[in-house]
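Before anything else, here is the set of structures, which you'll find just below.
Nothing in this text is a laboratory measurement; each read-out follows from the coordinates by a stated rule. In this text, all values refer to a predicted model and were calculated from it rather than measured experimentally. Cβ atoms are built from the backbone, for glycine too; each structure is taken alone.
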Structure P
Amino acid sequence: MVTFYDTQQEARRDAAARALREKVVCLVTRAGPGGPALLVFDHVPDGGAGVQVVAGGVEAGETPAQAATRELHEESGLSLTHPTFLTSYLWEAQLPERFTRQVCHAYTLTAPAGTPDTWDHLVEGRYVFRFRWAPLHAPGLDWELDAALPHLNQLLHKELQA
């Protein structure tokens with residue numbers, strides 16, 4: 001279940017007050033032949049983790065924006081800067097092994113021209129993430145990682161109007 005906060009500050013206060021893990025979700029986009037595309041990945045071999053976007057925890061002393069660029073580099077190898085904040089939300093879910101409750105901060109970043117169409121990236125010396133571009137209108141994400149997509153679509157629509 002996803003519950004949106006009004007501001008990132010409200011989300012961070014709630015996380016601190018309830019001792020909840022803060023997480024960043026990175027929605028990386030690029031222009032595609034059929035419209036905007038979203039960077040997604042699959043685990044290789046597939047361990048049932050589903051289609052995901054880069055995401056990870058905010059470390060002590062780090063802002064969510066700093067965590068977004070760090071996680072993006074660690075998990076994909078991409079070194080992008082200037083993440084744009086989209087929204088913060090509380091994510092609550094019953095996973096197979098436990099119940100989880102996390103405060104998520106969603107950011108968007110734009111991939112430069114020349115970013116490969118697909119690539120594999122080794123994470124923590126043991127996980128292989130296979131990256132690809134999916135249509136933004138139907139990326140097929142799992143784990144409610146699509147929660148912030150309406151905010152991303154709204155931002156992209158505003159940019160087109162400008």
Structure Q
Amino acid sequence: VGTSVGLFGGTFDPIHAGHIAAAQAAMKALELDEVIFVPAGDPYLKSVNWDVTPAVQRQEMVRLALLYEGVNMFKISDVEILREGPSYTLDTARELGSGGENVVVILGMDTVLTIPGWHDPAAFLSECRVAAITRPGTDLSDFYSLPIDGTEGQIELVIADTPAISSTE
């Protein structure tokens with residue numbers, strides 16, 4: 001069947017205990033062999049609204065956090081940081097899954113709810129296995145009414161007891 005790999009992308013500005021807990025929950029629930037943290041190079045959906053720490057510094061924060069956690073099934077990829085221009089999750093999943101790995105894109109529920117505004121959301125959902133990590137107290141009504149064709153049953157829910165921490169709030 002091959003290796004099952006979770007791709008956990010994000011701005012990680014900064015990375016925090018909630019990200020680590022979400023990755024651990026996804027690894028367990030989805031029976032993943034490893035989780036690859038993928039810091040966004042040009043987080044075009046976020047950098048419009050506020051200043052984002054430079055990508056190499058965010059990558060270093062992730063590297064140090066993973067080193068501190070000591071979980072050898074957690075890796076880091078600079079694929080989006082090295083990519084020129086806006087970075088799309090679909091391109092990243094295609095690139096990191098090109099070796100025949102079974103790839104699961106791991107997203108926080110807050111990010112899942114933004115998928116309708118992504119670059120080619122229908123292609124992303126048809127090509128990628130997607131898992132949504134819920135935060136404590138998440139109201140799932142918005143999730144169940146996402147305005148994208150074919151999302152019914154397309155996105156797997158992982159209920160994780162993650163701390164109520166956010167990089168964006």
Of the structures labelled P, Q, one was used to calculate distance in nm of label points 7 Å out along Cα→Cβ at positions 37 and 141, giving 3.5. Name it. Q
Give the label, chosen from P, Q, of the structure having the highest value of distance in nm of label points 7 Å out along Cα→Cβ at positions 5 and 109. Q
Rg and Dmax of the Cα atoms in Å, for residues 61-116 alone from the coordinates reads 13.9, 41; which among P, Q: P
